[in-house]
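Following are the structures in question.
What follows draws every value from the coordinates through simple rules; no lab data is involved. What you see is a predicted model; the values in this text were computed from it and never measured.
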Structure 1
């Protein structure tokens, strides 16, 4: 059986839970002398792979590393390109009103923004759009480029990234989705959006694997 690759902190967390179960994330963080935010991605991975079991208002339990609990064995060779969905993109000069309509019709939590050369230049979320509508400004005249989060502050993934790495990015940066990008080999400044990886994509993958 292939063993999932865990980092040293994740292995330490497993030992702590084994010795102290049930134990809360606050207690684990205190023992390791780190913040809860620091542990968020580690605990999410250990829970999703079935090594730990999280029970609301109780804490974490050790489930064990075995063939049935290690979903991680099944996703070891999975890549972002295997589960990504089509991206929803708009031009940076699109006004805020039209952006809101696009988001509503596409049923997504964020939209990727591109320039005239189809380079990724930003991302806009529901929260960004909500803020923009407060205050009485004419949202038919304000381009989305004025309120978006600009690159290089946008977290991205590559199509060949493994799923665990991409999941850690989403969890650590507390976003609903990230753009999957492809860089032009002849021009590193040309970054094209080729997909979208969301929490929904990841959840569907884990449900598919655990149901098989």
Structure 2
């Protein structure tokens, strides 16, 4: 059975986000957001326009973060929607001088609105479920600081370690597979569909 037209349009917004961002098509990437769009990630929290600028700078400096999408579902209530999309984030960077790949599995949890006939993102909050780190060269060896590693939540433990080793400040209380943070997010999603004035409590820590 084909998706409802709203679901199809929303799914396209989600897919465009990943393709435009990972291919550095920044002008097109801006079209998936509404003007008040807000992005939260392990290493960045702020308006989407600022996220574009820091992402552009990282890409131009040789950074490599890729996004892969899986299953999708959404709830639509009038001109508002909550979408959840299974995803993987893959980042390649050196850790203690050794090149590694970190793969993080989770979901994109998106607050969307239809304004003037156009669906776009108002807030994106990833949910981080599990991750792992692999050395790129099978002959290489790497030892992590166990205390630092344990300071990150299980869902993005290795991703956070890599990002802080590369100079970012990583927040440590983002939603995971279970727990108060993800339950609070689900509550914010229900409130958004019910007509709340804002899409939950966005992070305002700022980029690093």
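Work out percent of Cα pairs over 29 Å apart for each of structures 1, 2, then name the structure with the largest result. Display every interim value, and only then the final one.
Details: 1: 38; 2: 23.
That would be structure 1.
helix-only ellipticity at 222 nm (-39500 (n - 2.57) for each DSSP H run of 4 or more, over all residues; to 500) was computed and gave -11500; which structure, 1, 2, did it come from?
Among 1, 2, the structure yielding -11500 for helix-only ellipticity at 222 nm (-39500 (n - 2.57) for each DSSP H run of 4 or more, over all residues; to 500) is 1.
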